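Multiple structures are listed underneath, in structure tokens.
Every number here is computed from the coordinates shown, using simple stated rules; none is lab data. The shown structure was predicted, so the numbers you read here are calculated from the model rather than taken from an experiment. Cβ atoms are built from the backbone, for glycine too; each structure is taken alone.
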Structure 1
Amino acid sequence: MSGKKTVEILAPAGSVTSLEAGLCAGADAVYIGGSRFGARAFADNPGEEELLRAIDYVHLHGRKIYLTVNTLLKDKELQTLYAYLLPYYRQGIDAVIVQDIGVMRYIKRQFPGLPLHVSTQAAVTGSMGAEFFGKLGAERIVPARELSLSELQDMKRKTGLEIECFVHGAMCYSYSGQCLLSSLIGGRSGNRGQCAQPCRLPYGTEMTGYKDLMSLKDLCAIDLIPELIDVGIDSFKIEGRMKQPEYVYIVVNMYRKYVDLYLEKGKEGYQVEKEDRRLLKEAYQRRGYTEGYYKRHNGKEMISLQRPDIERKDKREGDKGKNYKIKEKINGKLILSEGKRAKLCLEYKGKDRCVSVEVQGAAAEKASKVPLTQENIEQKLRKTGNTEFIFDRLEIMLEGEVFIPIQALNELRRKGISRLEKEILSFCQRENIPKLEKEEKKQKDTGNAFSFGVLVQNKEQFFTAASFSAADVIYVDDEAAFDLEVMKKGKSLQNAGRKIYAVMPYIFRERAVSYYEKVYEDLLSCYDGVLLRNWESYMWLLKKKYPKGMISDCNMYVFNGECKDFMNQAGFEKYTCPAELNGRELLGLSKGAVFIVYGYQAVMIAANCIRSTVSGCDRQEGFTELFDRYQKKFMVKNRCRYCYNIMYNCAPLLMPDMAESIKALGLSGIRLDFTVEKEEEMQGILSLYEKAFLKGEKVRLPDMQYTRGHFKRGVK
């Protein structure tokens, strides 16, 4: 095994104390949120002054610190991002972790040279997605947790980007960034760092009692360290910004130990000790551990169906209040000569640099009584107190019988260490401060046509939409898109001036790529364009030199003007408004956009399968009814072709009576999404929206449960 390979151990820092614990345990880097824009809004995130000190602390110990800016930002927030990031940029933050493409684009322009890491919230599920973000300037990708070892190896081999993977801690049931469950049922958005974790609650089906069907066990990949290193993972990330410092210390210490063990002794010498397994288990255990998705696509064994009577949480009481301060070794040389100023030389040898400084103090005098001895001077000088340093070697050179006050020695040491700190930090801090620049916005002219769009999932829904002449755009989910009858009927609709778009999958991994390679010619010849839901699909089409129209769906979040400008430049003819912006926030973004006005909104996209967990996999696509503790019904669709689940909200979005307010946004069109509706129900809803949006009639809402989504309330 070559000793040249290095792997970063990346520790969570939900507080400064946790940061110190991670470094003390051997972390190479920490990730931390500031007072804003981080995906853990309820962690003990430091304020500006405290975080600036933390940056210096990390750099004095030769490690790295990454700042989370991995939420979706609204336009008014984007306007404050420059002032927020500037102090940290100047202080030398090593990278920022981002989800929002608009934020990424903004930072790349305003803070050139600041490394960008793409958050797992961006749901990068393949090498093509990684390549996309690499072209935008990302240096590192944190892929979706759902990827296999082979997919990660492929991503590394094809892109050469740094790959950072979670190895320990809690896991979301949904693909990160593809979940609106907390947002739509409780108003707390995971995309804004405020997830309330409703997936951890009990749910039931007709075949089961109430169980925790979506509560994943915690990830523990300690046994997979050799394989993760061998496929090329650059950074091992530990989840836990909401956990205590004791947890951070124990877990980081274990992964440090076993990464080093493998790098030193290879596979033959790699074995996790029983006692270390116990320590990991006792550090924190929600409901047991799983090795995650690295060697499996999903499975019931990954789920913790039953909550234990007592959950084990941070129970190592003996470590509470532990001092996690660490000291860096330095070498020193003190020269005292009668009649000359005292001289102190200090040397620090870090991992990637050697720093030397020299300072002078008060002049040494001839000793009138008892001269100073080397031992006495060394004893006093080694008292470095609450600084970040401790002397390793300290040479005392006395020329003659000299005396210097102890206070003068202390001042000399303080002055030397202060100079040494400044010199070390100067390598990390940035002197060239970028000026705030305003980019000229170029709005794409999309014309004045207002489209009435309908999205359908199956053949029956397609023919119902086809018979409704007011629907001038039909989006056909690929469950039905390549059916011969659908394609034939679509051609006749196109000849009549209507547009037909194919809807590509939410997740575009190996199965989807393989399927679309087979149907590409039909996609090209039978459809006016595509509705896209991820950047993997986008890159695949670019490689094909796809010549037709592309529209992005609502889960390719356009939360701000920066993102909208990028979508225009990337070749999208339209984008679909995100579900979490209210009408006021959409006003500046809505020109050329499509707004969803009806439908059961997708609240979660998951690699695990409810049906498989409940009754076993039968490889038959369909819906499973899921009930929460209030007896609200959520429909969950299993897409067996690609092996993922779509969970839909318990009530449909319904807003025909708000037509006037919605049209005032200046949209290019609306869209009605159908999932489980039959022909008669579809016809009634289509007629209702035609009256409201096309004929300008006042309508009465049907007697049914519904939601208004975030159009009025938005999210914090």
Structure 2
Amino acid sequence: MSLDTFKNNHKLLVQFHYSWSPIDKGYNDRTLYVNVSDKVIKEKPVSGQMKEKFIGGKGYGLRLLWDGTRPDTKWDDPDNEIIISGGPVCGITQYSGTGKSICVSISPQTDSVIDSNVGGHFGPFLKFAGFDAFELQGKSEVEVIILIDETREVVEIYEALQDAVDTHKLAAHLHIELADDEKDRKNISVVSTGTAADHSLMGMLNFSFWDSRRQEVRLKQAGRGGIGTVLRNKKVKAIVAKTKGTTGNRNNVADLESIQVRGRRFNKEMKDLDDSQCQMRKKGTAHLTNIMNDYDLLPVNNFKYGSHPLAAKIHSDIYMKYFTQGMPDGCWTGCNMSCAKTVEHYELQTGPYKGEKVIIEGPEYETAASLGSIMGIFDPDFTIESNFYCDTYGICTITWGTTMGFIMECYENGILTKERTGGLELNFGNKDNAMELLHQLARGEGFGVIAGQGVHKMKELFGAKGWGDPQFLQDIGMENKGLEYSQYVSKESLAQQGGYAMANKGPQHDEAWLIFMDMVNNMIPTFEKKAEALHYFPMFRTWFGLAGFCKLPWNDVEPADNYLTPEPNKVPEHVDNYVTIFNAVTGQHVNKEDLIRMSERVYNFQRVFNIRRGYGLRKNDAQPYRACGPVTKEEYESRQERYDKQLKEDIGMDPDGKPTEEKMTLLRSYREDRYEKLLDAVYDRRGWNSNGVPKVDHLKKIEMDLPELLEVVIPLQ
């Protein structure tokens, strides 16, 4: 097909011409603004202050969102925005994991700022087309498709007169229809979602890339916080980037040779060490399923337990048999980690696409747990099929899985009944009705629509209707700030509890994954050391999203001698790689301390952004008790030896002969008190006051004492 075919099938509403120019050391120094209400398209210059203080990626997204919205902007207001930005390193091809971009918006789930990282090709292609960020605002009256076309140096808005909504159909069609020929399909990337995003608050974005070996469209997801719901509310069916192609140095970096040297070194590590470490090239992140079960960290039955005898059925060796082997599987050109695993030619057994043979992404670990163990389901075929439908329907697998765990526990406790669920039995392990509920959501029917509101809204609803005790609902509802927990049991890791509940956007592990440091290896035993870890790791991980890196190559394969270094958990050789590459791309001369300072500025900016919106305080960092300890008698007694030992050694109480309920009360008081002490320690380390508000002198210290931030924080000092 061709552009002419596309134009025949869609109505051109507006066209904007721009002058393309080469990228300069990773930057275009302009962003693209599209308003679908009044059909305004324009380019905006990037100020020196924005470039210096916000770097790119997540930083640019937050700055643009702050400037484009009001403190009381709601997620479905026309002035809410979706910003997509990659960062200066995004798009290089000589080092693994350099295709990442970040999506930012006001979240339907949290009513505050959400950010979600994503692979695929749109971020790099947007940069190649000439823009460091894409800023979408407004609300269209008709369904539209936005096309950013480097080959013609135009940005266009079309009324979408045809095309499906579900991603696996829509993205494939646009790749084919907009390509000049078969070879050109790889030069297109589509951002879209699906029908379930129309009926829920948890819609996600799919970013496509064309797999030339398989001649198929592949997908990566910006899953968290409901940004796909925002896209559909704006009546945007797709955002498409078309580029002239990917070559070795489209970023026009300052020092290509230094990047190549580090890239070759990392590629050798992957070749020599991956099989003995994480087996990312064979299993992707699904290699974690059995490891988490072995360490009692796999969420089972809504995080009630951390392991299960049936977990052998979802062992990573089982998933490896489903995944295509012996074929490079990176989600961006040049990534040698090849962790984007696929299940090919899978025949669907349910739903509107029953009987079709499809390609399915993953599942990754988070999905294997979300669409499996957290529901008490240990069936790879259920997980794989529901993974496909979550993706094409546009639903975050993490959010959906944690929501389903909550629903199933409510059902088993009589809070939900068949009458309240429209006839569905939703007890743990009921895979047929779990699948049907997902299809209901996509159709906008029945209890599926209620489920699509997420855990926070359901807690409020069930309590208001008198269906269950509000305290019990709060305790078992695994959400914080309105965002559902990702899939690690944090009960025995105080540091990970903080890593989840203190995260700016809500409990996602991309800020801090400290379970092994804290629980398994006991490397951070004191509050001071935990606070230091909860400063460094969130700041370092934030930096990946500023520069355009994927975090997996940082520590999912490590140099053979990494254990001999003073701080092996930081993987210092890889940190040095990142410093070298950032400098080689941008021509700057930063060191590893500067990376942390870059992130501190943006991290504190996001905290103040949350405060500006009425959140971001200590009360918002509270966690559900299930994240901290056993909520039910059954839960306590399943690990009674562990908990009794802790009562004796940590509290000085002899548990012998005491009823379980009394022991649970004492344990809860102890654990909740420790969490409050952790908050104090972390806030102090981060330069915040006891209410979680950044101090003025700290903002000055990190050169982030912008007038608009001081206006927010000074009244709260």
Structure 3
Amino acid sequence: MTNTLYSLDALGTSLAFFMALLLGFGFGFALERAGFSSSRRLAGVFYFTDMAVVKVMFTALVTAMLGLSYLVAAGWISMDQIFLMPTIYGAQIVGGLLFGVGFAMGGWCPGTAAAGMAAGRIDALVFLLGAVGGSILFNELFPLISGLYTAGDRGVQMLYDTLGMSRNVFILVFTLVAVAAFWLAEWAERTRTGHSEYLGSPFLKAFSVALVAVAAGLFVLSPATTNSPTPQTSSHGTTARDETALLAGVEKAGDHIEPEELAARLMAGETGLVLVDVRPAIEFNAFHIRGAINVPLAGLAEALQPFKNKGMVVLYSNGMTHPAQARDSLQRQGFGNVYLLTDGLQGFRERCLKPVSLRLEPLSASQAAQVNAWRNFFAASGLAAKTGPVTTVTPAETGPRLVETDWLASQLGASTIKIIDLRPQPEYNASHIPGAVSLNVESLRGNVGGVPSMLLPAPMLAAQFSLLGIRPTDTVVLVAGDKFHDATLAGMALERLGHANYAILNGTQAKWAQDGRPANAMLPIVTPSEYPARQPADHFTVDYRAVAAKVGKPGTVIIDVRPVEFYTGKKSDEARAGHIPGAINRPYTEDVATSSNMVITLKSREALAAEYGQVIPSQNTEVIVHCRTGHQASQTFFVLKHLLGYPNVRWYDAGWTEWATRMELPVVNKAKLNTPSK
């Protein structure tokens, strides 16, 4: 199968420009040779004195029709690789009338005028200038005539379907009509002028017989040719190539996907399923189906190019009108894998998320369990909350927080899985998990309020994740190198944005390589998103005032996760040495285990629960974790909050860097206290 520039989406490339230029010169040369650089000769068609326009037009139509049909029959090209002009009755009728009047008045059409101008015809130049002026006028008046622009839009329609013919029969009939037009044109010229170059000539006879024979040959080469050349993939993966089958599919909702089927596919994490919400961003941000991406209608074709005829694309809005119009538009642009959500968002809420207790019809136990499973799964998007009370879903329940290499390997290629590689760029460039994007974890930190190495404010973090193409509905998987806490620090950035659905690869990149998982050095294509900055999402970061207020107070445990020598004051890299009064030291390194192959993994939940249970009195105890700059403490936060389920964990980001410089704040230096006095 030969790929076309249209199917490769390469019409804007330099190769396409060169080919268009070459074809343009060839077309102009052919027009000039046919005498079309003379408006007098062109106007002769209206007086039946020179029928060259009719003969050239039918020659071009028949040549293109037969040539293309043979290429398709031979399997060298597919019709879905060619742009097919949609039928828009209102615009095309009015445009045809304007074109006809202009041709009758001036004797030129745009193509022949270009040939005439090249031959030095002043009237051709005037006509072209008028065409340019008309285009400008059309552009300026478009808001007033936009309704006409799409009036009578019927999509891609084939004349042979309308006439009830097969494609081969239509081609043969049209060829016979063209042959008859050639003979009639010659007869008209002889009747009006007394002269005809080809009427009754051996050439016209041989030419006519050859055309009919070539058209008839299609019945032998491709006897089973179906009506419509435009492929349409059904929800079952079959391909129908005729408009009749397509309309039959529409009648049977073959272009739809039911809410229950969509819910099941989303819960199963189906690879290749792209769910697109075409509503305004404000409505999308208020609530949407979990896993959906938000794409404005105007940018739909561009945004979905990576998914063109790959997998399944499902469009939805509140209802079905806009998605149906968008699907028709995408189909005309060659998308054969786009479907609608039956009854739109309203139908999804009514059929999948409506509480069992509010339904009029009785449900079986299995049906009720299915509804509850859907509600629990999709509640994370915030949509289910609009339909009634639901079971509370904690952030940890939105997906696995700590994932192994087998889980991630099974998710590769999923449109809603985004992998962020936090290793140094040279290591990333050498080899990384397919599809992973690179991020320097230090780019998430900066000077805030005079304190260095602070996690950046939400808008700045949102801007960075937007550049990475991260969307609020994505499952983000963080992959570290030799520092597990690089991944947890990136997790804190997502926490600040309220992005609950993220996970960390246990064992880091080293475990992925050790397990022989796929890797490459290809840079992924990233489409920037518009990640919203949710300022109220951060309720866990505390400042020095909040920490100072808890010092010595019962019910709160402050954990200093720095190495022991920094906690005691034996070593120091800040303004003062020591620790916050009452703080308990549990180094972050005690959370992990390192194998002989330098694979870093977190200890088991059971081991971590037992160890932290020795320093934290109860599950409901308020815990404040800190280190020097918040980096190492992010790991402790992750372990306590998301693996062990402690509900009241706070993160002192500024940590010892800030506390040590504020001389009004108390410090305990055990190393100094234990130093013998002289």
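Here the criterion is Rg/Rh (Cα atoms, Kirkwood Rh), for residues 469-588 alone, and among 1, 2, 3 the highest value is seen for 3.
Taking mean count of other Cβ atoms within 10 Å over residues 197-204 from the coordinates of each of 1, 2, 3, which one would give 27.9?
Of the options listed, only 2 reproduces it.
For structures 1, 2, 3, calculate mean projected area of the Cα convex hull in nm² and state which one comes out highest. Don't skip to the end; give the middle numbers.
Working: 1: 35.2; 2: 28.5; 3: 42.4.
If we compare mean projected area of the Cα convex hull in nm² over 1, 2, 3, the biggest value is for 3.
One of 1, 2, 3 was used to compute mean count of other Cβ atoms within 10 Å over residues 141-148, and the answer was 23.9. Which one was it?
Structure 1 accounts for this read-out.
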